[in-house]
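Structures given as structure tokens follow.
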Structure P
Amino acid sequence: MPDGQEADNWSFNVSYEVGEDYADLGLPMPTLNPKHAYDLIDYYRTDLVSGLEISHDGKWLAVDLGKRSRADDKVSDRLEVWDTGDKERIWSYQAAKGVNNLAWSPDNARLLFKSGDKLFLYHRDGNRVERIETEFTDGGQFRWSADGEGIFYLKTLSPDEDDSDYQVMWGLRDRWSNWRDDSALHYYALDSGLDVELLVMQYKPESWTISRDGRHIAFARTLPEVERPFEIMDILLFDLQTGEAESVYQGRFQRDEYAHIVISGDGNWIAFSAPVQEVSGNDTMVPDVNSSHHELWVLDVNSGQVRRVHPGFEKSVDFFYYRTGYDNPIVWHADGYVAFTAAYNKKIYYCTWTPGTDEITSSLLSTPGFSYLSVATDKGASMVAYQGDVLDDLPNIHTFNTKRNRGGEFIEINQEMRRLTRWTQRIDDYDFVNSDGVKIYGYLYYPLDYDEDESYPLVVDTYGGVIGFGESWLWFSQVFASRGYFVYVPSPRGAAGFGQAYADTHVNDWGTLTSRDMNEGLRHIVANVEGVDGARCGFASGSYGGFLAMYLLTIPEDHPDYFPYVTTISNYGISNLASYWGMGYWGVYYMEKAAAGSYPWNTPQWYIDHSPLYQADEITEPMLLLHGLADTNVPAAESEQMYSALKVLNRDVVYIRYPGENHGIASTRTKYLETKRMHIEWFDKYLRNQPGAWEHRMQDEFRK
């Protein structure tokens, strides 16, 4: 075009071809799409909801958002306050030391929060922040007094340092850090700064609650017990007027089997979630009940009588799935009902129970899953706020009016991620009926840019224990899908949240039914889904799932539950149930749930039959083991034993140990993500015939 002339409209075309040699390298593919495929690096770019607190009248919402820095691996928090009526942000606060313990005052005018070891008070009047001139080093939550003039808090009382050369064990739990600590209840007057110790308690409460009339505080503690279930739940009631405290109920539940407790406005009733039955000692014969499935219980404080409010309620009360349903409370509303949440068939429900009529309601909110639920509890208030969880998108913040049964997205977060990133939108509910006639629940992620005429490998990404999967964003499954994998996410029998009978099979199963459900599901997918290459399937999981990664490869080829996995990855998995039972800090307690009544001395053959170590000679496929050497949950000896066995058998095994790392290998996100990158490299080698990245990582290893 001659100089000085302009074209009204113009365009150009770009085309390119990718050579076959380049495509086989496993490098990022050239693209004209301005959005990149979701990958590991995007973990750092994601905004996180760290907490929500709606005011008691439902008019104001405090939001704690965090973002993790790739440079120093720290999370910086931004606290925001929103007007729920106008949907306007009225205040924000950047907190380099994080934010926690959000709590609105009874008059809804002030917001208490903690940052670092400092306590702050936000005043809506003037949008000002006041620092409370004292230090609270304990991490426990605070509670407002009923008159709003002060706060109650718990202070840890640690024993004097023991400079002895040896330690005498005080009990099974003495292996736990801080188990010897006790607690003191304090009251702090906001105006005067007066701090008063009100009550000293042996053992630290797991949960505590204050009655609306301000007179009673109820604490739930766990006390040791010599017989099954080896712990008991103790509810201690403290009368602020008389200064007296008494135990009003002792239930035979383990520490992790009950969660929130809540007291009625007049202090006469206490509601809590717990398993469907107590375990009353060693000689009491009880059915094989999975204690992870919870129902709602209520205690009459005056009579000491306790009961399940709705026996047979199929939804699991106060329970969760992976990445949804967590941090949801039980609250006693000023209108007289108890609000709680429950998990059932992949979804999280908002539920209420009304004393007197015993009516229970359950309904879905604006998203099929939700977390960080906060409930407005003033008389007549009907607003709730939560993180809305869905399968195919990053979460946002939602509000919902429970009286009008109406709500939706309130704050969109991660806008930049959606603008710059794409991920698979095709995620099927992959439920099927197994050979035992039981419906097995699951999801199937399709590869990004799926073409049914192409062939793809598949990775099973699951847990296999008491926690299943519901409607929520599963970031690592999305990473695999972005990299050209199908991802099968099953919730086999044994998981809570799918009815009591479904959960109960977990007890004394340890691999049998769990592996059957997963492998039948996998065979069903291979037979019915175009593009799945059944000769290129792998499995990866951790903890109980790490046990399954070993167990699956021990199933003989002639067994009806066999599936030909090419390889598996065991993260901090269990190889020997007997050594885990005795050495894991939670071994005795978890086995009380998962192997009730079975001990190495009364069922030794059961321990042998279900431990992958004793079937190690059946393992012929490659296995990757990862374990933190400071793991107290599943000691590193579990991977050490399997590694020793496989090396003696001259099998293909790689064992990667992380000194100083505990369960999960997650002291820093850098280490955590490095293990995830190893997963990808390992599977690329064995499932995609792209060994380059893994071999590059290993090129300076094995020097002897």
Structure Q
Amino acid sequence: PALLKQGACLTELHRYEEAIPVYETVLAKNAKETTALAGLSTALEALGRTKEAFAASVQLSLAEPRDANAWARRARLAKAAGDAKDALAAITKACSIAPDHADLLRIKRDFLHTQNSFKAAVEVGERLIEIDARDADALRELAIAFEGLGKPDAAIEALDRAGRVDPMDRRTWNAKGAILGRLARKDEALAAYDQSLNLNPGDRVALAAKGRILFDLGRIPEALKAFEDGLILEPNHLEFLSGKAMCVAHESHFDDALSLLALVFQKDPNHYDAYRTKGLCLLRTGHPADALPCFDHVLKATPKDARVLTWKGEAYEALGQNPEAFAAFDSAIESDPDLGDTWRSKGLLHVKSEDFPAAADALAHATVARPADKALWFMRGFAEERAGEFDAAVGSYDEALRLDARDKVTWNSKGLALVHLKRFDEALRAFDAALALDPAYEPAQSGKKTAEERIHIAKIEGFAEAVVRFEKHLARPATRDEVFRYCSVPLEDLDEVIAYVNEPAPLAPDRIEAGDLRKYEAVGAAVLRTVENAKNLNTLRLTDVSAVLPHVDLEEARTIWGYIDWVRDAPLEPTAEWHNDELIRQAMDLPKEEWNLVDLAKELHLGPFEAKKLEVSLKIFEGGAYKISTRAAPEIKRKKAKPEAVPETAVEEDDGPAPAAKKPPTPKAVGKVSEDAPPAKCAPHHAPGVERHACGAWLCKGCVDAGGNCPGCDAPLPKAEEREARKKDREADFSRL
């Protein structure tokens, strides 16, 4: 006993180094002496020798297995030593020994909170309330456990009970404000913090939290005042300094914000909120590469901070790293699907990448979150218009005009979208509204002119539809007088209507989009299947195309007719880049008279352009349409055997052999040109040329056999027997050289 008293006195005097040998002496005689074990554990703990203190507490709990305090000591030291499992087991044992001991239950509850065992924490909290129904602290902690279980309503109810127990307890109101803030119920959270500040206007926690909620609600001046009021109370308070810097940065005073943040970093170099604001300042001042490490540092503590993830995406975008930017935006959306800034930034990046459907979708979400943002509505309309969603674009422009009806650009954009929808009268009104705001606005002037032209074209199309219906009824082309008499076409529009019906739409092949080309090929194939043969292709009319495509409007039918007409006369040359060898082999199984655009399209189920390429490729095997880029040396002498046309003066000479001096030099030059240049089609028959006249015109086999006059210069062509005789004479002349 004397040694135990000596050890206790030394412990009271904080002379722990001297107390330890005393307790060890006692334990050497009796290893289960509980007083000595408790004293030794206390002394070792005070000296920071936690593991040795924990070992002593283990021996103590084994020596007194029914002592709740011994098990509680063991639990506390186990936690300090990093053995969470033993700590929970020890405190559970202590609570089982003393089930009504509130302090032990609180320790167990805190352990469970630390390990995120919220279900068990709720059970302990309810046990504490059973012991004391007016335990406000137990109710507050129970609310935290309910929140951890994903039961926010139960958490709020527990805090309401705590508020009824002690309405003057600021901790309850602060806890309620914190939970409501995490639930994004900002207005209710603000009311809770106001209640706390009513009880104590100097409550630092409530004042800082109120400032942040006001900032999140976009009430920046009020938030700034809250932080400045806090700095009056405590000038070096880190939360107030970082909060003020956040507000100043939002007002684009980035240098002032960075000055405030420097004070924060002096006291806490790892202050997450300060890094958050610093990253924003660097991003907005054109230093995205320096901003990224700041955002990464913040995300270590709050990996689901949607606003920081959005800023990180903007930094990647500024650096040209679009895939990383999209990944950051997607993470932000996953964290907070209702944050309008994220959808806005993502939508603008899609616009920049020319992915307009995705941009329209993202900006639609942005306008839901920020319905009063006129610029967002305009950008949404632009993206929808470029994506081909013209109805939706008009709706977006209307929303932008509802917010600001004096924006000429929006009126003009709405007019253009209405032109695409063929609502020309409404488009004219939109352009007139833009011009009323600025009479010299050129885009609106041009748009109005386009709308007026389209109104006129629509009128012509309306009359043309009547003519097409009339021709279908007649089963033949209508005459001019029939169009005037029976289709009610005004005289002033008669020529335009007749031209519209009888002429295909002019087409610029280099401007055809890939999607339109696929559509024209598919629809053109359906039209070609109704054409009887290649000769009938020249007689194809708008009425025929419209009959095949009854559900297509007349303008598109005329465009498809124009496409087929362009393909028919397209000046193509065969090339290996087409990679149509297999199609050529299939076509070679067909009769040669079917080696034409129409029959190839019908037999092989091809579109017009593919059939045209195949038709041109097949001419290689007919002795034409094949351009030789290299030639072997011995073949140069073949020029003397090449048939050539002779000028008109040569035809009038006698049939006898012509002297060499009278041989005109022109045919030699013509022969040379025809050898170097690929043969073209003759003008009358559109057939491959086999001979070139002295004037340069190509003659097909039909032209040569028929004789007559040259289609180019109208000079008489020699007959077949005369041409044969002249050929023999030329061969004789060459042999004498």
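Where a number appears in this text, it was derived from the coordinates with a stated rule and is not lab data. These numbers come from a predicted model, not from an experiment. Cβ atoms are built from the backbone, for glycine too; each structure is taken alone.
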Mean count of other Cβ atoms within 10 Å over residues 274-281 gets 25.6 when computed on, of labels P, Q, structure Q
Ranked on relative contact order in percent (Cα under 8 Å, 6 or more apart), which label among P, Q comes first with the largest value? P
When FRET efficiency 1/(1 + (r/R0)^6) of positions 442 and 554 (r between Cβ atoms, R0 = 30 Å, to 0.05) is computed for each of P, Q, the largest belongs to: P
When mean count of other Cβ atoms within 10 Å over residues 370-377 is computed for each of P, Q, which one produces 24.1? P
A value of 15.2 was derived for mean count of other Cβ atoms within 10 Å over residues 34-41; which structure in P, Q was it taken from? P
For FRET efficiency 1/(1 + (r/R0)^6) of positions 322 and 450 (r between Cβ atoms, R0 = 25 Å, to 0.05) computed as 0.60, the structure of P, Q it came from: P
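On percent of Cα pairs over 26 Å apart, for residues 314-513 alone, which of the structures labelled P, Q is highest?
By percent of Cα pairs over 26 Å apart, for residues 314-513 alone, the leading structure of P, Q is Q.
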Computed -21500 for helix-only ellipticity at 222 nm (-39500 (n - 2.57) for each DSSP H run of 4 or more, over all residues; to 500) - originating structure among P, Q: Q
Among the shown structures P, Q, from which was the value -0.71, -0.82, -1.26 of log10 I(q)/I(0) by the Debye sum over Cα atoms at q = 0.06, 0.07, 0.11 Å⁻¹ calculated? Q
